[in-house]
Structure I
Amino acid sequence: MADHGSRDTETDNVVEISALLETPWQSGIGIVAPYDFALDRELWRWAPDDVSLYVTRLPFVPVPVTVDQASALSDVDNVARATRDLLAPEPLVVGYACASGSFVHGVEGERRLRESILDAGAPASVTTSGALISALATIDASRIAVVTPYVDSVTERLVSYLAEHDIETVSSVGLGLLNHIWKVAYSEVVQAVRDADRPEAEAVFISCTNVLTYDIIAPLERMLGKPVIAANQVTMWAALRAIGRLPVAHGQHLVDTTDLTAA
């Protein structure tokens, strides 16, 4: 009598593999982030499945989130060194993912950061604050409300940077935080956006790459009836746009209105 409980050992060792003819191609984006950046997963949420992020951190500095910290994070030698650390897996673009570090020294400081990344060997470069200006041009907004987690002196640097690009800040709300910015709850950000918004504001910008925003951008846009853009969003949008791609997003105005043919 046959033993129906036994199985063919050769069959047991067969592994079913889907009929893929080629290994899926992965494009790479390098990310230079501040030493206290805690939101790697948030950046990944905007990344398509075939795009990998190579994230590295800038050197630690023992200061709170102030103008001094932003200045330290914008050190072009450190940014160049971090960029070189990312080049082995051959990213197609390197993004400097820090809002304050890329606006603290104005338009010229932002330009120096982009050039330091290119000079270090990256094929293309973007910064958070440079991406902000490009995003505002894409959504055709020149009068905005601003929400930041910063103390006033840092928020004022952002307002000055925007003014250099002929962007008027009609109102701003800063949370006055000196540390642990990544722990700010969605509810606090939503309230700050509501407090900052004005009828004359054509859009609202939420600054700082250490502020969580992915899930609340689209709901805020529906609530306010205008575009809401955020630091991590514009960083990933600009980096992906540089390689001919769009972020993965759900009803976010910036992404929905982007025409890659004009990139």
Structure II
Amino acid sequence: MADQKSLDGNVAVITGAGSGIGQAIARGMAAEGAKIAICDIDMDGAEETARMLKDEFGTESMTVNMNVIDEEAVNSGMGKIADKFGRIDTLVSNAGIQIVHLIEDFPYDQFRKVVSIHLDGSFLTTKAAVKYMYPQKRGSLIYMGSVHSHEASTQKAAYVAAKHGILGLSRVMAKEGAKHGVRSNVICPGFVKTPLVEKQIPEQAKNLDISEEKVVNEIMLGNTVDQEFTTMEDVSDVAVFLASFRSNALTGQSIVVSHGWAMR
């Protein structure tokens, strides 16, 4: 008889799972036996993730076209997931973007776009997911925060504000979800070398009039203990840990995965 995996029977909804960290979390949870709802607006990426999970792990998954700031799309998508799998056990609110400007140059519509996708998206997916978690008296809400949930960086007014907001939302959900057996936690990675971060390197070099090497070594990794990027697999491992934790002892927490950049 095969050993039971830590997420056998768990239905995990992951937003932004068509690429990057979301895709890595989908792989990590699938490896531990979870059924995966791959939610994204990039359906080509979502289908590629589904193929990958099927080929590597034989995972039962579904793709959902979900714009996380469209309440109707979120509610409809969550309903389809519950209809297919019969339950929702884990929500990983991961969808996000990055736009960087100094405050005096930050267009308001771009500020709102960043905040809305991160924070409003977390709110709407949470509201939709707990509808299914509360009656089953069990669930894990996992939010993708950042070291910027605790620390500030220049040019990131929107992103830092959104990530601080997610920390507050998660703490509220730890209190509201407690009587329903629903835990709520935030993963706070340091810089992870995703396409999103790679795009920032030349942007920040131009905005700050410094070399790309300085952006990486001084701005992105200057406060780490070893000058190393956090990996997507590092983040995925923490997400699996939070989804599979066996009791309600671990809730309302932020786990910083940053090579020591922020120590909390």
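If mean projected area of the Cα convex hull in nm² comes out at 19.0 when worked out from the coordinates, which of I, II was used? Before the final figure, lay out each step's value.
Details: I: 19.0; II: 14.1.
Here the read-out was taken from I.
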Work out which structure the value 13.6 belongs to, where mean count of other Cβ atoms within 10 Å over residues 98-105 was derived from one of I, II.
-> II
Of the structures I, II, the one that -11500 was derived from, the read-out being helix-only ellipticity at 222 nm (-39500 (n - 2.57) for each DSSP H run of 4 or more, over all residues; to 500) | I
Taking 2.0 as the value of distance in nm of label points 7 Å out along Cα→Cβ at positions 130 and 146 derived from one of the structures shown (I, II), identify that structure.
-> I
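Bear in mind these aren't lab numbers, they're just calculated from the coordinates by the rules spelled out. None of these values were measured; they are calculated from a predicted model. Cβ atoms are built from the backbone, for glycine too; each structure is taken alone.
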